[in-house]
Each structure stands twice: as C-alpha cells, then as structure tokens.
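Every read-out reported here was derived from the displayed coordinates using simple, explicitly stated rules and does not represent laboratory data. Predicted model only: the values in this text are computed from it and were never measured. Cβ atoms are built from the backbone, for glycine too; each structure is taken alone.
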Structure 1
Amino acid sequence: MKVSIAGGGVVGRYIARDLARNGHEVLIVESDPAVVAREQNSDEMAARWFAGDACEVRTLQAAGFGEADVVVAATGDDEDNLVVSLLSKQEFAVPRVIARVNHPKNRWLFNESWGVDVSVSTPHLITALVEEAVSVGTLVRLLNFSEGRAGLVEVTLAEASPAAGSQIAELDMPRDSSVVAVVRDRRVVVPRGDTMLFAGDEVIALVTEDSEEAVRRILVG
C-alpha cells in the first residue's frame, strides 16, 4: 500500500516509521528543508521524503500524491490539514484520506465536504478511553466511521443489564449492528450466537446511527 503523509513532525514520523516497518511504501512531505535533509540521512527512517508546501497542488503533484492509496494529513495546523485533505480528494481522487485534528473545537470541520474520510482527535479519543475505563452500565462510543454514521461502542454490563445472563442470539440485536468482541477477565472472547453474557463483561459492538439507541436499550436497559 502506498501512503503519503503531509507533515514530518513527531506524529508524521511516528506514523511513517510504523507503516514502513509493516512493509508499506511511505512518502512524507515536509515544508522544512532542514528536517528533510536530516531525515533523509537517517538510518531509522525507511520512508521517502519530499521538501515542499503540502498545501500547494504542484508540490503534491511533484511528490506523487496521485499514486497514493491513503493520505494522512498530520501537520500541527488544522487549516493545513483541511487544505491537504481537500486537495488530495478533489485533485488526486485519493481513495482514503485521514486527517489529524489539533484543536477539538475544529473537529466539526473535518468531514466529507473537506475531503476527510476519517478524522482523529486525540482529546476525544482520550475522553472515550477514560469513560470506557471507569464507566459501568454506560454505552461509550470509542470510534467513529463514515462521519459518525457508524462506530464502535463499548459497555461494561451492570448487574441490572437486560443482556446479563442471556446468549447473544437471544438479544434480538438490530440487523445493522453486531457484537464484535467480549472482554472477560482481561481475555477476549470471540462472540458466537451461543456466547453467554455476564455482568462485568465488556461488550464491544459495531452500530449505526439508526441502531445505536436500540443497542443501548438491549445492553444497558
């Protein structure tokens, strides 16, 4: 897979390093020539570097963004990430665009109209993980897909949960939802129809906008 990353800062370099180690072809576009020169001579980085402004079409064209399967807009500036996302989608028809959200208040801008397929906001992720760790009997959304129209949710079943003591097949889950994992005693249980749920189980489900409330009633009450 060919991945192009806009922004050669800490976040961009970390993503590139992991992807390159996993066998992907990675390109990083960085505006600071000194950073590019330093990283190109580093033995740690297997990615290809290109010096230029990722907010300019000619830079992206020269770098080869048109060949990318995935573009990651990972700069430290939300405006730049939006511009990179829009250019990647409109000018180069990149199939998948992932954008970093630096300021939580700007998250609402990172949508399909700006060419963003998936936005990643660290504060929102941390909030979800904290809620997931401390909440019992509460449905917590962990990840969003398709601009929030689908997502992964998690609930730790309380003693009073309608699902406790029932098999998954007995829950009458909506057709556009599915239990994808159950965590019990720090071990992952691959769910099947005859899997029994108990109080204290962490149930992870894939839901849509239309099915989330029904899933909440089934798992929470």
Structure 2
Amino acid sequence: MTRDKSQDSAKISLIMELRGEGITDTRVLSAIERVPREAFVPEERRGNAYENLALPIGCEQTISQPYVVAYMTQALQVGERMRVLEIGTGSGYQAAVLSALCRRVYTVERHKPLLKAAEKRFKNLGISTITTRHGDGTEGWTDQAPFDRIIVTAAANTIPENLLEQLAVGGIMVLPVGGFAMDQYVQRIVKMEDGLKTSILLPVRFVPLVPGAVHGG
C-alpha cells in the first residue's frame, strides 16, 4: 500500500482528537498510530479511514469507531506479556491494535469471509502474533484458556459465563452489554478470588453477539 500524506495528516488529527476525548494511555495511542486503519476498511472507504466513525465491512458488520477501539483497549489495561482473547475479529483492526500491546492475541470470528480477509491483512502487515479461529465466539477458546484479558466486540444480552470461566483470576474482561433494541454499555469486569468487580463505563452501539458460525457471506 502506497503512503498517503493526506492520511498521515488525518491520522495525526485523529490521535489529537482521541487525546481530547480522554484517551491518555500513551501505549494505546502509539498502537493506534502504528496500525494503518486504511488497511482494514473496504477500498472505497479508505478516504474515511481516519474519521472517528464506524464503517461497514460486509456481512452486516462494522469496523468500530476509533474512539471506541481506543477506549475499550485502554480499559483493558493490556501488558506486554499478556495473552488476550478477542471475540469478534471483524476486519481485524482491534486485534492488530492489541497485537502491538501484548504477547499474543487469540481471536474468534463467526463469519468465515471476514476472518479470511482479516488473516490476509495480518499477513500483508507482517503481524505474526495473532492466532485466529473460525467458530462460535460465545464458546470462547477453551483449549487456550485461561486468558489474562478478554475483549468482546459484539453486544451480549448478559455477561457470558463461558467467557468468565476462561478469564484468569486477576484478569479483566471488557465488553458491551445490552440487547440490540436496548441501551448498551461497555462494562469492565475484574475477576477476583472472591468474585467479580463490575464497572459500567460508556454508552455504545454494537452489533449483537450471536451464537454459531457462518461459512458464507
């Protein structure tokens, strides 16, 4: 992909906007600066890549608004030695941002065409620390559990017990909770020895977390 100076300028403006909106974690901001969002959006949308907007990516899915990606990533508090599970690969952008922050990302996507496209992007960008799986995200990834961090990029009606079981003690899960026709909020869950500590953070609008896997588009 050729370098576009106008996109460089747009990316700088986006980073400044994110700072102004309360994204203060310098590691998160650096990761967003390093990952080329234009590589994760359809070609006809690349001119919009650094606008603070969600964009369609096919299969009735979207690439999340950069602010929401940054916010959820900041709330996850990812360390460089951690193993992170992502439910909902989508375009692969969130996984790519996470890969700049941690040891390994495991990501599950139910739509096979989206996963294949994301895998191609990871290869083209030389990202080798993301492991992918086509399957039912509500089931998590039991044979790789426990995970230090879990992020879900689709809205669950309730907090999925399967995923909580796969979160290490001391681990953090960040996910949107709420039905598609209801208010949705990002929640941050810390798993402690004696229970869970849950914080309600940010109103959002995500596609629903749906069980099962889809092979076609």
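A value of 0.85 was computed for FRET efficiency 1/(1 + (r/R0)^6) of positions 32 and 184 (r between Cβ atoms, R0 = 30 Å, to 0.05); which of 1, 2 is the source structure? Provide the component values of the computation, followed by the final result.
Numbers: 1: 0.05; 2: 0.85.
It must be structure 2, since only it matches.
So distance in nm of label points 7 Å out along Cα→Cβ at positions 8 and 24, computed for just one structure, reads 1.9; which one of 1, 2 is that?
1
Out of 1, 2, which one gives 3, 13, 20, 20, 19, 15, 8, 3, 0 for P(r) over Cα pairs in 5 Å bins from 0, in percent, for residues 112-199 alone as computed from the coordinates?
2
Which one of 1, 2 has Rg and Dmax of the Cα atoms in Å, as calculated from the coordinates, equal to 16.1, 52?
2
Check the numbers for distance in nm of label points 7 Å out along Cα→Cβ at positions 56 and 96 across 1, 2 and tell me which is largest.
When distance in nm of label points 7 Å out along Cα→Cβ at positions 56 and 96 is computed for each of 1, 2, structure 1 gives the biggest number.
Matching task: 2.0 is the computed value of distance in nm of label points 7 Å out along Cα→Cβ at positions 64 and 208. Pick the structure from 1, 2.
2
So if we calculate distance in nm of label points 7 Å out along Cα→Cβ at positions 80 and 104 for every structure here (1, 2), which label has the highest result? Numbers along the way, then the final one.
On the way: 1: 2.4; 2: 1.9.
Once distance in nm of label points 7 Å out along Cα→Cβ at positions 80 and 104 is worked out for each structure, 1 has the highest.
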